[in-house]
1. So helix-only ellipticity at 222 nm (-39500 (n - 2.57) for each DSSP H run of 4 or more, over all residues; to 500), computed for just one structure, reads -28000; which one of P, Q is that?
2. If relative contact order in percent (Cα under 8 Å, 6 or more apart) is calculated from each of P, Q, which structure is the one that comes out at 9?
3. Say we calculate distance in nm of label points 7 Å out along Cα→Cβ at positions 72 and 224 for every structure; which of P, Q gives the highest result?
4. Out of P, Q, choose the structure whose coordinates give percent of Cα pairs over 17 Å apart, for residues 88-215 alone equal to 58 when calculated.
5. For FRET efficiency 1/(1 + (r/R0)^6) of positions 56 and 184 (r between Cβ atoms, R0 = 30 Å, to 0.05), the calculated result is 0.40, so let me know which of P, Q that is.
6. Figure out for me which of the structures P, Q the number 52, 43, 41 belongs to, where Cα extents along the principal axes in Å was derived from the coordinates.
7. Taking mean count of other Cβ atoms within 10 Å over residues 200-207 as the criterion, which structure among P, Q has the greatest value?
Structure P
């Protein structure tokens, strides 16, 4: 059952994976007890499926317990404990709790560097995660420094066409955009989209993200027709793979709504932004940055 649940997870059938992992976790917990390593691992797998489903609050509850149990049983420097810290930090980020994420990610990076060395893929990944948190906190210069190094190291170790290298380049482009360097962002984003499409396919999450990022840059450059074309495509693919309530789908809705506003299509912008805001509040809470930002956008639409 465990292997089959992993197959479902990789195929994108996250709800089926969730049901299997939930049953498996109950069986293991009943037979082995709450503190057995296999029980902890099953809880971690179930939390991962919650994250894939966009159910971050439920993931957090499990991940806090996984980290507590793993630290107690295996020690703070065990790979499973470090991974548990990294996963919880990622969930904090999805919940908009970036300061808490930063604390954990700094610890993870320090541990990875000490135990594995600076050039290990897990250490590079920890640097990438911390850089993304810096970007979310508005610390773009710090983010850029880390991201440039991540791209360099990933290219050296894994090659220019490796998915991790492509993802690192994609993250760097977002920081370029935040710094107002849209031309540099566009050049890199076009290449990222090309590579991701070729290596991973049109419907891979990384390819969809690459399309969404390029669309945002087109919008910043005033190329709204190109932006809208990509954003419509991203929204359709998100709806097809994740449904209309997943946070990634809601983000696609709100992005397209911004473009509709810029092209003077206020009724369409209002409809999409309203759906996105309602979904954010239901899934992430009123205080989440996405909920707050979308509420402000809605207010700007209704004030005009």
Structure Q
């Protein structure tokens, strides 16, 4: 399964609050990568947030949808230009984005209003507004991050309260759903590409796992970064939203296994939600966890496993 040839593109398609920037940090010194393109469509674009905060929720207003399409077109052009440059220099391009922010809005609306329906639509049609030729460029390696929803959902809601002043059910559900990752995953399979799914538990707790990921994707296992300087001081100088979202990573000196779901008492954590978020907030989070769990389990069953490790 190993590959000695670097990919043309390494795509990190992450769910928010899955420790994706930790994995990105560990891969940030790869000499075969020409450019690291971070969130070409926006890390927290206003289109989904402003729309999904509307109550009662209806289809996206035309003006917001136009802004979404414009941002997607602009980001795709930047991506294409970076890819051309990397190809000319014989290097790989690294691209990181959240699938939710690339989706066609009717797909998002359908899901957040029918999340209790376990049916997952299957189609060979691209569920995003990213051109096929970018996603299916030869020797592209798509990597998807996932995390236990009990940790992911509560982390996302905590950030929404502290940074954005709150979140609706639809906003929090859309932001933590594995549905966008699953649609992307199945779309790639339908086009003959097998994506790699990585669970946060593995890259948070096992450096060998990240080296193995590099080995099978054509990156250099010896160039995995496992230690770095604490950047809390620098975090105080950064833009408020970014520093809040990256607070844990900025305070770290390397991956912290204690944050992996397998090392956390999840039942105890969930039992404290009422105290932290209030009874209504806690009940909303439990409902969201129930709604997103099936997609998480679907993807987790297909995750990359280090040879010799237990499933």
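Values quoted throughout were computed directly from the atomic coordinates according to the rules given, and no laboratory measurement underlies them. Note that the structure is predicted; figures quoted are calculated from it, not measured. Cβ atoms are built from the backbone, for glycine too; each structure is taken alone.
1. Going through each structure in turn, the value belongs to P.
2. Answer for the origin of the read-out: P.
3. P
4. Source structure for this number: P.
5. So the calculation was done on P.
6. Derived from the structure labelled Q.
7. Biggest value here belongs to Q.
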